[in-house]
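Visitor: These notes open a run of structures that come right after.
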Structure P
Amino acid sequence: MYIKEVSLQGFRNLEPLHIAPTAGMNLFYGDNAQGKTNFLESLYFCALGRSLRGRSEQQLIAFGEEESHIRLEVMRKNRGDRIDVHLKRDEKKGIAVNGIPVKKMGELFGTLYAVIFSPEDLSLIKDGPAERRRFLDMELSQISNVYFYDLQQYYRVLKQRNNLLKEIKVKPALADTLFVWDEQLIERGERIMAVRAKFLARLDEIATQRHEILTGGKDCLKTE
């Protein structure tokens, strides 16, 4: 998979541009505050439908502009897909894949894969496990629509279960229905944990190989 073309208009501090990256590695460099990270953010938005910095989407629109457009063409083997993003002030974002509007983010995931690491991502190491689970969920949701669906259903059931626990305080008889939500939570949770475990095992294998190359075989990376 590689990005064949990307066009931006009215996106952050960037002038209208059109770039055709190569199929291999691409390096972007320049002075500070010239828009390098903003450009990468536009690619990330096409992959996940959200800003990598978690800010209001209205802030992605260039100062003085009323709307912003991103058009990206991605190639994988012999297939090409086009992603169009349209942001307007005071309106919901519009995203389309091959001209078909995306109604749910799950319909976008997998069209373009993106993994980004920035100084802010040191929180993966410094912060608690919730941040690491969030990172895993973002990557796995791009790879598997089934995982994304299970994750959505898990949090939906969890929310309903928590609401039931609050109602039980007022209506104790409702406790007899708690097992229904417990069973669904366990079922979804087991599937989510199995996918995470398989992903981490593969990641551990790759990291071990890369570490051995970097150290010339002198050190062995081993997770516990």
Structure Q
Amino acid sequence: MKKIALITFLILLIDQASKIYIKTHFPLNGYEDVFPGFKLTFVENPGMAYGFHFGGMLGKYFLVIVRVFLIGGMIYLFSKWLKRGESNYLIIPMSMIFAGAIGNLIDGMFYGLIFDSGMVYDENIKQWIGYGGVSKLVPFGQGYSTFMKGCVVDMLHFPLVDWNVPESWPLIGGRHLEFFKYIFNVADSAITVGGALLIIFRKKAFPNGLEF
């Protein structure tokens, strides 16, 4: 249990510290080049990892509820796995996924309560609306929105290919090509790396198959 708690704490500390720094130092959609192929680009995401989302507030509430149930289910599984003495090949990746899920859940549940500005959903036009300026932390409950209405903060951007195709090129001339265009955060990274480790070491993580 100490191992799970330590991994979760470290990931959450880095995740939340980076999100709070970006949100209080960058305007929405603001960016800074760190080195070629890597930018810090501040966007807010009302939905899932890597910018994917669906629907308006109902979709957002659904995602929050799903995350809560998944986290609860993982706590139950951890208790079973620890009693059975499962290996670190299972416990460590699942701890990373667990921490990542909590990290993004915190944003969605509480960021509307602790920041003075953030994206909000306009029911009239059925769209998420941005804002100007740089956000500030405010006393709990005095933020721009209410419980469960905050957005996830993303900032890690790796445009390894960022190129405007010359107009003279046939078919694709004038287009902008970007790879990798998705913007994500530390919590997303923890979930992705944890999932990848489970796949890579699946035979050691699940020596007896998928047994819950």
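Visitor: Which of P, Q yields 5.1 for distance in nm of label points 7 Å out along Cα→Cβ at positions 42 and 186, as computed?
Guide: P
Visitor: Looking at structures P, Q, which one was distance in nm of label points 7 Å out along Cα→Cβ at positions 122 and 146 calculated from, given that it came out as 2.1?
Guide: Q
Visitor: A value of 3.9 was derived for distance in nm of label points 7 Å out along Cα→Cβ at positions 10 and 202; which structure in P, Q was it taken from?
Guide: The structure behind it is P.
Visitor: So Rg/Rh (Cα atoms, Kirkwood Rh), for residues 18-129 alone, computed for just one structure, reads 0.97; which one of P, Q is that?
Guide: That value comes from structure P.
Visitor: Supply the structure label, taken from P, Q, corresponding to relative contact order in percent (Cα under 8 Å, 6 or more apart) with the calculated value 29.
Guide: Q
Bear in mind that the values in this text are calculations on the coordinates, not laboratory data. Please read these numbers as outputs of a predicted model, since none were measured by experiment. Cβ atoms are built from the backbone, for glycine too; each structure is taken alone.
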